[in-house]
Each structure stands twice: as structure tokens, then as C-alpha cells.
Structure P
Amino acid sequence: MLRPSSTSGLLTTRPASLDDQQTVLRLIDDADRWYTTVSVDEALRLLAGAPAMLLLAGGGPCGVIIADWVNDGVTWVRVMALSGGLPTARALDALLSSFHAVLRARGVARVYAACHEPADAWLTLALRRVGYAHDTDVIVYEKTRMSVPTHGNPAVRVRAATIGDVPAIMAVDTQCFSAEWRKDDVQIVTALREAHRFLVVEDETGVIGYAFTTAHNDRRLIHLVRIAVLPDRQRQGIGARLLYEVVAHAAATGAETITLNTQAYNQHARRLYEWFGFRRTGDRQIILRYDL
């Protein structure tokens with residue numbers, strides 16, 4: 001187990017890299033307090049170049065923080081693990097000061113963290129103490145009855161996405177979402193390869209929207225990761241068409257539940273989901289923001 005030699009000694013930091021994979025794994029395994037929004041494999045892949053710092057006490061590792069890839073001056077905290085019985089405030093003061101300095105050097109203007117309640121309450125309190133501010137809430141919806149109120153716009157074409165669609169998908173994403181919510185090309189390509197289903201919707205002008213899902217619990221649960229339609233093509237039944245295709249395919253493959261997340265302020269999307277029979281579960285993420 002990784003334990004610092006003293007909880008009262010000098011705390012130092014250094015950047016983490018791919019060479020630290022085993023150290024990071026042990027830190028996550030031994031953590032007194034931990035937080036993650038990605039799988040362990042994804043966390044290790046981020047060590048290839050995303051901002052990451054190790055916390056050291058007495059020369060031994062006792063903490064780690066890993067950010068996502070920087071995109072348009074924005075990044076997210078993806079992993080935090082603290083071990084060795086260090087006071088949270090003291091550990092984070094040492095870790096975050098160096099981490100924030102690295103982010104500034106990378107051109108990051110804002111860093112975000114998505115904290116699940118109540119599991120991440122410790123981190124929510126700790127980050128608020130050092131100046132992270134509440135930005136919004138992400139709320140969770142689910143659908144268990146596969147009926148739909150409409151099939152959506154019949155004039156557009158929905159098909160499976162291909163690698164050649166990536167530039168058009170990226171263009172849709174850029175127009176639909178602010179920087180903190182955008183997908184980069186690596187995320188889109190990864191989703192194309194790994195998603196349960198990845199759809200684009202198009203008309204005579206080309207791709208005007210997309211959606212993709214992941215499957216869980218032997219495909220009994222389908223999670224709608226993303227649905228987006230170009231702003232100037234919204235309110236034309238195109239989002240409804242994509243949502244219908246998602247629900248119809250889930251029903252045809254035997255899924256029992258469809259879930260999705262959306263920002264609390266996104267009233268247009270929430271009205272669409274609720275019309276389609278999605279209901280709030282009561283679960284939420286608190287989104288915190290730190291301006292560098």
C-alpha cells in the first residue's frame with residue numbers, strides 16, 4: 001500500500017506521465033478519498049499528455065489529480081485520489097496550486113468538475129473552499145415505457161455515422177455547445193468505434209445533427225450520451241426524429257430503460273425529453289467552475 005511517511009511532513013508535487021501508471025493505479029486502489037468520472041483505462045490513457053499531477057509526502061506518492069485533454073481553453077477534472085490520512089484541505093491546497101499553474105501554462109482559462117451528490121460531497125465542499133463556483137446542475141432522466149408521441153420529421157434521412165462524417169459532426173457540436181460541453185475529434189472518433197449506436201441526420205445540405213448511445217447491463221439499459229441538431233434547424237422535428245430512432249431501436253433490441261443527462265438550464269431539450277416520456281430520477285451532478 002502507498003502511505004506517506006508522515007502526515008505532517010513537507011508536501012511536494014510533480015507532473016504525472018505514462019511512466020506513473022502503476023503508481024496511479026495503486027493510489028486509486030488505496031485512496032481514502034477518491035473521485036473519478038472516467039474508467040481506469042481512460043484515466044491511464046490521459047497520462048499520455050493531459051494535465052496531471054502527483055502529490056508527494058516524504059518523497060512518497062499520496063495523491064493524484066488528472067484532467068481531461070484541453071479543448072478550446074477548457075478542461076475537466078477527471079480523477080482525484082488522496083491517500084495516507086492527509087487532511088483534505090492541506091492535500092488539496094498543495095495539489096491544486098501546482099495543478100492550476102500547469103493549466104495556466106497550457107492556456108486553460110476555465111476548469112470544471114462534475115460532482116455527484118452525495119458521493120462526491122467531500123470534493124464539492126473542498127473545491128468550493130478554494131474558489132470553485134457553482135456553474136449549473138446536470139440532471140438525470142430515464143424512460144421505461146417505449147411508446148413515443150411522434151416519429152419526428154419524415155423528410156430528413158437518419159443513417160449510421162461513418163468516419164467520413166467526423167468533420168460535419170464536429171461542426172454541429174461546435175455550433176450547439178459551449179466550449180466546456182464540446183466533444184473533440186478524438187472523443188468523436190472513439191465514440192464512433194465504441195458506441196452502441198451512432199446516428200447522423202441529414203438533408204440535401206448534408207449532416208445537420210447526430211446522436212449516439214452506449215449500452216449497459218447486457219443492453220437492458222441504453223444511455224443517450226449525445227443528441228444535437230444545428231441551431232438553425234431546430235424546432236423542425238429533427239431532434240424528435242433522432243430521439244424516435246433511439247427509442248425505437250432500444251425497444252427493438254429489448255432494452256428496458258433509456259437514460260440521459262442534460263443541463264438544468266436547457267429548457268428546450270428538457271421539454272422534448274419530457275414529451276417523449278422521460279422522467280427525472282432525482283439524481284444530479286453539481287458542476288463547479290474555476291476561472292484561472
Structure Q
Amino acid sequence: MLDGQRVLVTGATGQVARPLTEKLAENNEVWAAARFSDPQAKDELEAVGVKTAYFSMGEEDLSGLPDVDYVIHCGANVDPKTPEIGLSQNAEGSGFLMQRYKDAKAFLHMSSSSVYRVPSSSSEPITEENELGGYAGYSPHYAMSKLASESVVRFQARALGLPTIITRLDVAYGSRGHGGVPMIVFEFMKNGMAYTRAEDGDSFCSPIHEDDIAEQVQNLILKADVPAPIVNLGGDQVVSVEEIIGYVEGLTGLQMKVETGKDASWGMKVLDNTLRKALGGPCKVDWKDGVRAAIAKRYPDAIRD
């Protein structure tokens with residue numbers, strides 16, 4: 001675990017990076033780098049001892065950012081409206097950031113499991129060697145830009161001699177941001193929205209709680225190297241969305257409207273975490289415990305006694 005270090009986290013107001021940033025601040029000097037379009041998020045981070053710096057993906061001149069020991073790059077445009085925006089902000093932006101921090105001890109780049117070109121909803125685990133070239137239905141240019149970003153990051157690690165690690169994140173969930181799939185499931189129920197189950201069966205994933213992400217990221221950045229290793233970052237339990245729905249129904253007494261269609265509402269993937277366990281150790285949060293805690297924090301009156 002990082003202790004007594006200067007750490008910069010990009011995208012620090014987001015669902016994944018914010019709890020990580022706050023956890024790091026307990027034992028390190030932490031800088032949150034973001035656009036801070038939400039001034040309240042900036043104030044809340046500063047209230048827990050996090051320093052803040054303006055950062056916009058794709059900018060070439062990053063001389064105004066502070067010198068640090070470690071960089072954890074979670075910032076990304078998750079819905080670029082054109083290929084050009086995706087490439088300039090997510091891919092080239094990552095390259096400029098690494099160039100600014102060429103003298104750092106290590107750099108972690110948060111990528112996405114959407115880069116894998118495999119059938120969604122299968123319970124078969126995907127290794128880091130699986131075919132690439134994925135597509136995210138919720139954002140047509142996102143997966144492409146994340147794969148391009150990985151290429152830029154791999155190149156810069158070698159060109160700069162900067163120890164780097166690339167993590168491909170699966171279904172993240174918790175109390176922050178939109179909360180991930182379990183919290184979206186709750187919102188669907190609460191608002192009477194329907195979930196579409198695929199004709200072929202359940203939709204499987206390997207959800208990982210925000211607390212496990214915070215710990216795993218700290219462990220994994222210490223394994224950064226040149227060339228940059230690529231590591232899946234998902235939870236240790238394989239769970240279907242339908243199982244999550246049933247569990248949330250039991251917790252809250254709400255019911256999900258379920259329809260059947262060719263494709264599920266969310267096409268998920270299950271990641272093989274053998275390498276991640278070897279480098280970062282096991283996850284610690286059971287998915288049911290994590291979902292219950294997140295719902296209780298976000299919606300204090302939702303859980304039945």
C-alpha cells in the first residue's frame with residue numbers, strides 16, 4: 001500500500017476514482033486532477049485533505065500540474081461524441097500526461113474490459129490474451145478510444161522508461177457516482193423501468209467493489225514495469241445481473257419488471273483474475289455485502305428490516 005507518497009489521481013470526482021482518492025489521502029499527499037465542473041465535489045475533496053488541480057484530457061501543456069511520485073490515471077471521456085474526440089482526449093491525452101510525468105516512480109492507466117471482442121453475457125472468464133476490438137453499445141466510440149489509449153500508454157512507457165501498468169476494469173460498483181449496475185438496478189425498480197433479459201440466458205459479470213478497487217490499485221501500481229504489464233481488474237465472484245436483481249428485490253421489497261429480448265439491457269463480461277490475484281492479492285468484499293452496504297448508504301430508507 002502507498003504510504004507517505006505524493007500521488008496524483010485524474011478523474012478524481014468520478015465513480016471509480018473518488019473513493020480511491022479519499023482512501024489514498026489517509027496516508028499520502030494526494031492531488032485530485034479534474035475539470036471540477038461540479039464545484040461541490042472539489043470542496044468535498046479539499047475538506048478531507050485532498051489538494052486539487054485543474055486537468056482537462058487532451059491538453060498538451062500540463063506544466064501547471066504538481067510534481068508527484070505516482071500517477072493513477074482514471075480520467076476519461078466515457079462518451080466521446082466522435083472518433084476524433086475519443087482519440088484526442090483519451091488516447092493522446094494519456095500520452096501527454098505520461099510525458100509530463102516521465103520522471104514519476106510509476107504510472108497506472110485505468111482501461112476497460114470493453115476493449116475485449118468476445119460475446120457478452122457469457123460466464124466464461126476472459127484472459128488478458130483474448131481477442132481485442134470490442135464495442136460498447138452505450139457509447140459507440142468509447143471502447144475504440146480505450147484500446148487506442150492502451151497503445152499510446154504502452155509506447156510511452158517504453159519511450160520514456162516510465163514504469164507503467166494497465167488495468168482493464170470490469171463492473172465497478174459502490175456508493176459513489178452512479179453506483180454501478182447494482183444501484184442502476186435499484187433505480188430501475190424504484191422508477192418502474194423494465195430490464196431486458198437476453199433470450200440466450202443470464203448476463204454474467206465479475207463486479208468489483210470500490211473498496212477493493214482502492215486496495216488493488218495501490219498494490220498493482222507497485223508492480224508497474226517496462227514494458228507495461230496488462231492486468232484484468234474485476235471481482236473474484238462471477239455473478240449474473242439477474243442474480244443481482246433478485247438480491248436487491250429481497251433487500252428492498254421492490255420488484256423488477258423483466259422483459260425478454262435478443263440482447264440483455266447490459267452486455268457484461270467475466271474477467272479471469274488469475275494474474276491480478278498474483279500481483280495484487282484477493283478481493284475482500286463479498287458482492288452481497290457490498291451491494292447491501294452501498295444501497296444502505298445511498299438510500300438509507302430502502303432496505304427492509
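Throughout, read-outs are computed from the coordinates displayed, never taken from laboratory work. All of these numbers come straight from a predicted model, not from anything done at the bench. Cβ atoms are built from the backbone, for glycine too; each structure is taken alone.
From P, Q, which structure was Rg/Rh (Cα atoms, Kirkwood Rh), for residues 72-231 alone = 1.04 calculated on? For Rg/Rh (Cα atoms, Kirkwood Rh), for residues 72-231 alone, the value 1.04 is produced by structure P. Figure out for me which of the structures P, Q the number 59 belongs to, where percent of Cα pairs over 13 Å apart, for residues 168-207 alone was derived from the coordinates. The value was obtained from structure P.
Structures P, Q were compared on distance in nm of label points 7 Å out along Cα→Cβ at positions 56 and 160, and the highest value belongs to P.
Structures P, Q were shown, and semi-axes √(5λ) of the Cα gyration tensor in Å, for residues 152-255 alone at 35, 14, 11 was computed from Q.
Comparing Kirkwood radius over Cα pairs in Å across structures P, Q, the highest figure comes from P.
Among candidates P, Q, the computation of P(r) over Cα pairs in 5 Å bins from 0, in percent, for residues 136-175 alone that gave 5, 19, 20, 21, 15, 11, 7, 1 used structure Q.
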